[in-house]
Structure P
Amino acid sequence: MSKHITTAGERLEILSQYRNIAMVGLSSNQFRPSHFAAIYLLAEGYNVIPVNPRESEILGRKCYPSVTAAAAECAIEVVDVFRASKDVPPIADEAITIGAKVLWMQLSVRNEAAAQKAVDAGLDVVQDRCMKIEHARFFGGLNLIGLNTGIVSARPIRRR
């Protein structure tokens with residue numbers, strides 16, 4: 001039964017079960033969060049499929065102009081959205097059309113209408129969560145993303 005995913009255990013189950021991720025809005029700019037998330041997920045053995053109509057290749061992988069175009073060539077289980085909340089509805093429609101299992105919206109991305117439509121169509125939906133951070137939290141990689149480093153202050157450490 002599809003649903004709005006709200007618990008840590010449910011997110012862990014998704015991260016453990018699905019490996020093929022269409023990353024919508026993946027940027028070729030190495031300083032963008034989507035780029036770092038893709039590198040992390042690739043290093044953890046996930047198949048990241050770039051979706052960005054402005055790019056032809058990102059991280060040595062063919063980039064697709066849409067989720068539908070990507071699904072014509074690749075198996076997609078999770079549609080991971082790195083776009084503004086207002087841009088989610090057509091992406092959710094594509095996720096439904098291709099038969100994705102999960103619609104995952106990144107940090108600060110929420111669209112209740114698109115989420116409910118996806119749930120009604122049989123997808124699990126995660127909103128306002130980062131796949132990279134969730135994976136690191138469950139599988140011990142938080143220090144790789146700047147968390148749990150032992151530094152409590154935002155001030156730089158002064159070396160003498």
Structure Q
Amino acid sequence: MADRLTGLLLVGGASTRFGSPKALARIGDETLAERAWRVLGEACDARIAVGKGDEKLPFPVLADGVAERAAIHGLVAGLRAADTAVCVVLPVDMPNMTADALRALADACRDAAIPQTGPLPGAYRKTALPALTSGELSIRRAIDGLDVTVLHLDDSLLRNVNTATDVDV
């Protein structure tokens with residue numbers, strides 16, 4: 001694994017199906033954003049939250065600088081801002097993810113490391129930036145052709161929240 005690791009928290013989604021900002025949904029004593037931020041803090045030396053810049057969260061949010069909402073924009077902005085060669089990326093709507101699983105992705109990262117379900121969560125090297133900035137909006141298609149490790153993670157860790165009824169973990 002890299003000497004140092006940055007965690008990128010993606011918070012810029014539209015939450016259309018959810019009906020309100022997912023980042024602010026509560027699970028127990030934490031919001032989804034607080035939970036993900038905590039997990040990234042357990043796994044990483046540094047953290048960057050990336051969104052549209054207008055999110056009201058208890059930590060700073062880096063604006064991705066793009067009006068269009070697509071996860072790839074947050075990934076690119078976070079990779080560019082990170083001081084480390086490797087970043088782990090966690091969408092705010094994955095409440096079951098663990099620090100150990102994120103570190104396992106980082107350990108397996110060549111250009112990228114992703115779980116069996118797709119590109120997020122994942123670990124990405126700055127060397128992936130040319131592919132990620134090719135104009136392709138799909139992370140999966142953008143990284144096609146890179147040296148990508150697919151790491152099998154327990155399916156329960158990869159559960160995401162799409163509607164308010166999904167919040168019960």
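Nothing in this text is a laboratory measurement; each read-out follows from the coordinates by a stated rule. Remember, it's a predicted structure, so these values are computed and weren't measured experimentally. Cβ atoms are built from the backbone, for glycine too; each structure is taken alone.
Side notes on the structure shown:
- When mean projected area of the Cα convex hull in nm² is calculated for each of structures P, Q, structure P gives the greatest result.
- Source structure (of P, Q) for FRET efficiency 1/(1 + (r/R0)^6) of positions 12 and 52 (r between Cβ atoms, R0 = 25 Å, to 0.05), computed value 0.35: P
- Which entry (P, Q) yields the derived value 22 for relative contact order in percent (Cα under 8 Å, 6 or more apart): P
- Structure responsible for -6500, with helix-only ellipticity at 222 nm (-39500 (n - 2.57) for each DSSP H run of 4 or more, over all residues; to 500) calculated and labels P, Q on offer: Q
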